1. To which of I, II does the computed value 11.8 (mean count of other Cβ atoms within 10 Å over residues 24-31) belong?
2. Comparing I, II, where is relative contact order in percent (Cα under 8 Å, 6 or more apart) highest?
3. Which structure, out of I, II, was Cα Rg over 2.2 N^0.38 Å derived from, given a value of 1.05?
4. Here helix-only ellipticity at 222 nm (-39500 (n - 2.57) for each DSSP H run of 4 or more, over all residues; to 500) was calculated and came to -10500; which of the structures I, II was it taken from?
Structure I
Amino acid sequence: MSLTEARFHDLVDAVQQAVEDIFDDSDLDLDLENSAGVLTVRFENGTQLILSRQEPIRQLWVAARSGGFHFDYDAASDRWICDSSDEQLGEMLVRITREQAGVELEFEEL
């Protein structure tokens, strides 16, 4: 079953808000910008993490220093899963934050 447009937007809105909340609650010195469906996290060292919605193909894309990744929503697990590595979004965000900011945050619910 494919996602409806409305459901897709609801899911992406929720995950972007959750990511924002986790970063807001951290002690990291960073800038957050959420505009037109794109969440940009700018770390103190100048690196960025970008989460963007790709509506036509119903994917969530993540861009980081380590590369670009495409996520499909898996309704059975209620998780976003990378289409090339099967890594869950939360696991990848832990790794990316460690690599780019040098700290480990918890993104378990993602």
Structure II
Amino acid sequence: MLSFENFKEMDLRVAKIAEAKDHPNADKLYVLQVEVGEETKQIVAGLREYYRKEDLVGRKVVVINNLAPVILRGEESNGMLLAANDGTEPVILVPEKDVSSGARIK
């Protein structure tokens, strides 16, 4: 179990997907450029089978903003896009209303 203190350390934010491109070394991954407030960061996400790049660009999503960087098939990922999965396909978590990029999720 994750303690509440550990949970509070997670920085959940609203981000806007500015760019989506195919991962050069993985058929199921996208390399996303996301705007989190004034900062732009790269996140690698396994959405290629389920979402078209064109449908991702411009969308507001929820990200974990303070994960340590990790290299996924040769590309650095600096966060995690959140999605739900009921066993069939992932569904990206999005804010209910339009909020600014960088807004903190509490």
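1. Numbers: I: 11.8; II: 14.9.
The read-out was computed on structure I.
2. Working: I: 17; II: 31.
Biggest value here belongs to II.
3. Numbers: I: 1.00; II: 1.05.
The read-out was computed on structure II.
4. On the way: I: -10500; II: -1500.
This value belongs to structure I.
Each reported figure results from applying straightforward, stated rules to the coordinates on display, with no laboratory input. Since the structure is predicted, the reported quantities are computational estimates derived from the model, not experimental observations. Cβ atoms are built from the backbone, for glycine too; each structure is taken alone.
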